[in-house]
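Each value in this text was obtained by applying a stated rule to the coordinates, not by laboratory testing. Note that the structure is a prediction, hence the values are computed from the model and not measured. Cβ atoms are built from the backbone, for glycine too; each structure is taken alone.
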Structure 1
Amino acid sequence: MENGKLIFFKVRFNNFRDVSGGTANAVQDREEWDSTECVLCLPESYSEDGEETPLILACHGAGRTVCEESGELGGLAYCDECIRQGYAVLDVCGSQPHGLTMGCPEHVFALHKAYRYAVKHYNLSQSVLLAGGSMGAHTAMNFANTFPGIAVAMGLFNPRLNMDGVTLDGHYCVGTWDKTQKSEKKRYSTHDRIVQIYRFPEDEWCEENTVGFNPYRTRSFVGADGKRVVIPPCPIKIWQGLEDTTVDPVMTREFVSSVRRAGCYIELHCMEGVAHKGTEAMRAELAMWFNRFI
């Protein structure tokens, strides 16, 4: 990054997750240690002494990863203006080398391990801001919901926040589970990846395996009027391109409405003529949004 120093490192995390619900009178937990590559960008203003540098966890989407050898920087690109203004930014590859772990528990636990490493070895704030684009927004929401005492605020670009789709005003909004089409570049679909990383039995949707990691359903309830209410752990701002064909803007508006039904704070900036990508305006406003909280 032009305005910061890149530091690559690896952390170990336990890749085991018991989803069997077994009742045997025996130790069932395992330690299946794995490692993930991480990247931390320190701004030019960083100092080892004095005031802590504010830290952003910048969660990459399905089209990115973190890899020192190939120069892949994950979600750091979302935060170039933030780095220029003095923020440190951290991202991890995730619980699989290709990075396509879709905000699953292992990815979130690995990100927490990287966060703990970063604040231990560098002069960084222990409270964090969270940024994410597309499926990275899914990871950011899941991290904030899992570790609510750490998250201060979130900024999300074109967020994929609903795994299994939803019908709104007679219009069906496609969720990640519906994405069964394989592209020429990918050997398996988004649908296939969800089966793999959430460990669905027999390739069938398993609601129990997604509990706590499906943002539209986590920390939520359905009111007497049949409308869902979502209670996030911190303030959120969302930027949504209205020409986006990957994330339906209708679904984003519904997520915003579900948070407002709870009386919680959320902002939405809809952007005409913008598809499924980040823009200079989004990145500039992300820095302005985060500046409110430091």
Structure 2
Amino acid sequence: MAHEIIAATNAVVVLDVALPGIVWGWIITMNMWAKSIGTGVIFIAFYLLKKYPEQTGFIRLPSVVISIVFIHLFLFFTVIDLHQMFRFWHIFFHPQMTSMITIGAWLATGFVGIILSMAYFLYMKKDEAMYDKLLGYGVILAVPVTLYTAGLMAQSTARELWQMPTESIQMMLAAFLAGSAAMILVGGNKFSDEIKKDLALILGFSALTAFIMYMLELVFGPMKAEEVIAALEFVKGGEYTFMFWLGQIIAFLIPMALVCKSIMDKSYYLLKIAAVSALVGLWITKHVWLVIPQLLNMS
């Protein structure tokens, strides 16, 4: 039953209470995780093809295939999370450009168009020059597509833990972490030691920076708002403590240790283990950070 009518807009308020429980769950975690791989592999492919063009030509096809697969996983989990999933076409024909969902949908569509074109020119036309040209545009679009989820989280009201500046950095770090991990698994022993070292450094630096940022949030985050204090209690001796630290160890600490050992020994056989660990741990870390602010009672 309507309990209030706002005269200025004739809007009828039928429900004005907080939604209980976790609204964004594992589906959104899959969304962010798949997006990190789909955009990250494009960043890393661009870097390698520019720096080592003679040695990395073979990565063109697997890079674009991985990007296509994981970006479509990202879009799939985005669509199934919509309350009216079969009306998603409204985003394109009745756009509301103040919503990050709309902006993200347009950006992701453009990015998909670029990577599909890359695959077409490489596989059907055997035109590597056009592929490389489109790859540059793909990198440009990959940046806002990567950052889109940070904007969406920042638009969420009463979620002080999610701030646009820090979440944007974490999204970019996740893309570099996932992209370098995916490329390590794809390249295998085909890469020279010099390329493996570069990928190891990208993986290790991304893991180190992301870990530092999470630790800074634990220390300084409570100074922002009481709501942050309450949210972080779930990882400071609460029900998500084990899962949070498990994610930090698997996503960041183990890859950092393996990267350090690989570089010191000049032996890179451990990088595949580091890559798998980073990808698994990234999912866990993203899930915990997504869920804990939603456990607070907002009403």
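Here relative contact order in percent (Cα under 8 Å, 6 or more apart) was calculated and came to 22; which of the structures 1, 2 was it taken from? Clearly, the read-out refers to 2. Name the one structure among 1, 2 that mean count of other Cβ atoms within 10 Å over residues 54-61 of 27.6 was derived from. Traced to structure 1.
Which of 1, 2 yields -7000 for helix-only ellipticity at 222 nm (-39500 (n - 2.57) for each DSSP H run of 4 or more, over all residues; to 500), as computed?
Details: 1: -7000; 2: -22500.
Only structure 1 yields this read-out.
When distance in nm of label points 7 Å out along Cα→Cβ at positions 94 and 254 is computed across structures 1, 2, the figure 2.3 traces back to 1.
Rank structures 1, 2 by FRET efficiency 1/(1 + (r/R0)^6) of positions 22 and 246 (r between Cβ atoms, R0 = 25 Å, to 0.05) and report only the one at the top, that is, the highest. Provide the component values of the computation, followed by the final result.
Values: 1: 0.05; 2: 0.85.
For this comparison of FRET efficiency 1/(1 + (r/R0)^6) of positions 22 and 246 (r between Cβ atoms, R0 = 25 Å, to 0.05), the top structure is 2.
Here Rg and Dmax of the Cα atoms in Å was derived from just one of the structures 1, 2, and that gives 20.9, 73; the source is 2.
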